Structure I
Amino acid sequence: MLLPRLLTAAIGIPLMLWLIFTGGTAFAVLIYIIIALSLYEYSALLRLGSKPVNRWALYIFGLLMPLVLYFDNMPRAAGDHFAGAMIMLTVVGTLCLELFQKEKYIERMGLTLLGIFMLSWCLFQFIPLRDLPEGKNLTFLLIVTVWVMDTAAYFFGKKIGKNQLTPVSPKKTWEGAIAGFIFAIGTALLIARFTDGQISYGKAAVIGVLIGIFGQMSDIAESMIKRAVGAKDSSNMLPGHGGIMDRFDSYIFLAPVIYYFMVLVK
């Protein structure tokens, strides 16, 4: 399993970094593909666990939402004209589609909406984050800091971890989580040093704290879904790495948290 894992990383990491620095439509297309594949994995996971999900609503509104949000965020659109309407359409449309099901389940509506907002809405926030004036450096900081945090949490958790963090993910420990938290702050501060003042040390420290907290919580939240359906990985789409959701689980919470933090502190 080591060779497929290394090959996937050797291709995926340079491609990801190149698209971060390129930005624009190319980066937006990458995020859209990640969202689309994550929706597919989410649907497959729930079916695996015999959990009800409306695939029509999941795919229609889950794929439509990032498109609407993308064009809504373009300068000529003046922003926020259609986001609220898209949320309304998603909720109402999902409820209406349930009315035509032979057997009607409240759980199916809830799980469908969870997938749409958790994956489509949250992961979309990568795009406006990248479009901020300091977005290239911010996105690079976010991606790399999570990689370092996850590595530190895994290494220290394996070496000195004794106290289980949560039953949802039995291998995660408090020792590993604390190490990941510390390394997240340190990595964010280190990267901020090379941003020519675009990201201050104060902002970097706060971003590091947010990554250390919400990145690990996001990881556990995805693990909770997999545990609920009895799956180890979200899929085998990435050889040696599991699925798309497995690789981007930490960013589900982080993309909106970091974006809205930057908007609020401006």
Structure II
Amino acid sequence: MSAPRDQHFLVDPEAIDRIASLLPVSGRIVLEVGPGRGALTHALLDRGAEVVAVELDRHLCSELTSTFSAEITSGQLHLVHGDATRVPIPPFELVVSNLPYSISSPLTFRLLEIGFTEAVLMYQYEFARRMLAAPGSHDCGRLSVMVRTYAEVTRCFDLPPRCFSPAPQVRSTVVHLRPRDPPHPIADRKRYADVVRILFSHRRKTVRNGLRSARGIFGGEAVDRMLALLPEEILAARPERLTLADFAAIAGTGHEPR
């Protein structure tokens, strides 16, 4: 049977063991998104985790229900059928998942919004590289700024295509996330997210010109206040050269809380 959508099943026993052992899961409630046929699920359950598994594919849900009937009956496994970016998810503490590539970004942002203690997530290599890019570096983008604002991010290890079935055409990277408070005060998280999104949608422009294009979003008067109050070194910079402190300063400048 072929993999549904863009899901590549993790089948290498050593890789499965490494991932399942990165966090102490015994007695903890662990969210697994995209369990597939349950190889990683087995490893988590064997280590004493209570697993909440969210799977979109109906056929795989049926297969998982059959494979883990005893664990479902005992309450050690809770199987949720649906899109993990939208479906209600029961309470959990940790996240350990081999994510389907197509939902990497929206699911990561959703998890940070829901909240968790720690997460071990597998991404496509290029996606992980962009996530790990330091603010102020050439590879910095919206993803890295938003994730690094709300979490500590660490690369664990890479996995080659042969660890999966079917084998993807790219490497994968396992990443550890630990939520944290923003390193710089953010009064309005939505405004902060809007600033980051808008500036990186015009990443070839300076901050000054990027903000000028956002009058329809922030309002003309608010943008004029930002342009008047922000220092020239920020206004003249391009988004990838900004620090997290700079993004917080932009979002907070000229903002009048409602």
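Every number here is computed from the coordinates shown, using simple stated rules; none is lab data. On a predicted model such as this, the values are computed, not experimentally measured, just so you know. Cβ atoms are built from the backbone, for glycine too; each structure is taken alone.
In table form, for the structure just shown:
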quantity: Structure with the greatest value (metric mean count of other Cβ atoms within 10 Å over residues 58-65, set I, II); calculated: I
quantity: Of the structures I, II, the one that 16.5 was derived from, the read-out being mean count of other Cβ atoms within 10 Å over residues 210-217; calculated: II
quantity: Of the structures I, II, the one that 1.05 was derived from, the read-out being Cα Rg over 2.2 N^0.38 Å, for residues 18-137 alone; calculated: II
quantity: Which of I, II leads on relative contact order in percent (Cα under 8 Å, 6 or more apart), largest value; calculated: I
quantity: Structure responsible for -11000, with helix-only ellipticity at 222 nm (-39500 (n - 2.57) for each DSSP H run of 4 or more, over all residues; to 500) calculated and labels I, II on offer; calculated: II
quantity: P(r) over Cα pairs in 5 Å bins from 0, in percent from the coordinates reads 1, 6, 13, 16, 16, 14, 10, 9, 7, 5, 3, 1, 0; which among I, II; calculated: II
